[in-house]
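Take a look at the structures listed below.
What follows is calculated from the coordinates using simple rules that are stated; it is not laboratory data. Bear in mind that the values here come from a model prediction, so they are computed numbers and not experimental data. Cβ atoms are built from the backbone, for glycine too; each structure is taken alone.
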Structure P
Amino acid sequence: MGHGDDIMATGMAKGAKDRGKRIAFGDGQKIIWGPWSAEIFKHNPNVAPPGHERASDIEWIRYHKGHRIYNKQGQGRWIWNYDFRPIPGEFHFHPSELPFFNLRHPNLVVMEPNTPNKPCGPNKQWPVERFKMVADELKAAGFDVVQFEYGGKNVVTKQIRTGSFRQAAILLKEARLAILPEGGLHHAAAALVIPAVVLFGAWVPPKVLGYDMHINLADDNPGCGLFIRCQHCVDAMNKIKVNDVLDAAERYLS
């Protein structure tokens, strides 16, 4: 999951500094960060960086690649931990970062129609043409619908290029609503307290990685977790209709 894993970590670390602690994410001996951890943890006083393993204020949480708590590897699929609940994370932005986007548009809707290019990607992909239909309806209703520009399929016409996930989060902070698949951006939306319609389908259960503040559209029996393309998961995504998403969006936008 990458960025989403680190955002969930910030939720686990919340309030540590107030207790005189910093959270060390690792195996109890070594702090283990992923490739995006430095970006997500930037300016966060609750998280200890690598090299601080022996500091007196360290409190360990065994959470790192290969030990994510919310799942474990099974035979060809992820096995989800139904006792896990994500705590909305947080970003710590320096004032100098915030002018990067200053749209101040009261009707901004951020949409993400693309899923990562992974073997399991089709299991999380809502049909792109349906994203376009939703975008067209919202634009006709007067909403400013945008998506990030990074080479994915464009369904809303208006794209905004960001130099990093952190900059994308700053744009997301401006939004009235986000419409997106389960993944890093939906964890970012929760961290920023942004309403979201999240397309879960059947691959991962909202009970494990969803947030109560969002509307999570999922199959009646989610949790497949197959590492490769799964027709059941593809069919579950196809069952989510355009009106399902529009009705969910209207609950936030009306």
Structure Q
Amino acid sequence: MFSIEIECDPQSRDRLIADFWEQGCAGITELDARRMRVFFEDGADCGMLADRYPGAIIRAEENRDWVQTARDLLQPMPVGSRWFLVPEWRSDPTPPGRFRIEINPGMAFGTGAHESTQLCLEALEEYVQAGISVLDIGTGSGILGQAAALLGARGVYACDTDPAAMEIARPRIPASFIGSANAIRAGTADLVVANISPEAIVELGSDLWRTLRPGGVLLASGFEIQELEQLKAALGECEFRQKGRWMLAIALKAA
């Protein structure tokens, strides 16, 4: 067995993890916010991986069950006051008063561990009311849409431009499709949530507002504090919340 140690920026971390799984990795360990170690069996094409991930450090590893080692590092995670995120292979009981959301870290974009996802989950607790409709733009793993449904949203819709993400999200959100927000009908949702990159928020800013009904709520995250001014220019007047260096924008559409 051998491993690849690689650096990545936080915005591309989830997609890079998903790419490693597609390349047949045996396990992934996140060393810190910008470094991860990815394990491959000896039969994997080391040369191809070196070319695919330039700058990565490759080393031989001892013979042990790295899949189980990586899984052992993943613990159930309470988020906000309503959520209990747990790896799908664990049977830990759900604490009273919390909704259980099963996750498979590495197989999707958005596992709940990232601060921007936690900000969105906590805001959904506050803004989702029974019977409203919710649109999850750039749904990734689909856990934000699933959370909205658990909170009583009447209709939950989702989109993502990545086909791999849709395969994972559809079991959580049946009403989802491959594509961007510009293909969604105007006034679709009472609440729009978008946990995407700051560049995507800026690019889709008009569509985020367009798909929202008058009087609705927009939740946008996936950007860091140093990108705040850029987002203010794209979204206008917002309330901002922070967790670590990550930010969430909350905006209301005029009735």
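State the single structure among P, Q that was used to calculate relative contact order in percent (Cα under 8 Å, 6 or more apart), giving 13.
Label of the source structure: Q.
Can you rank P, Q by mean count of other Cβ atoms within 10 Å over residues 15-22 and just name the one with the largest value?
Q
Given 15.2 as the derived value for mean count of other Cβ atoms within 10 Å over residues 47-54, which of the supplied structures P, Q does it correspond to?
Attributed to the structure labelled P.
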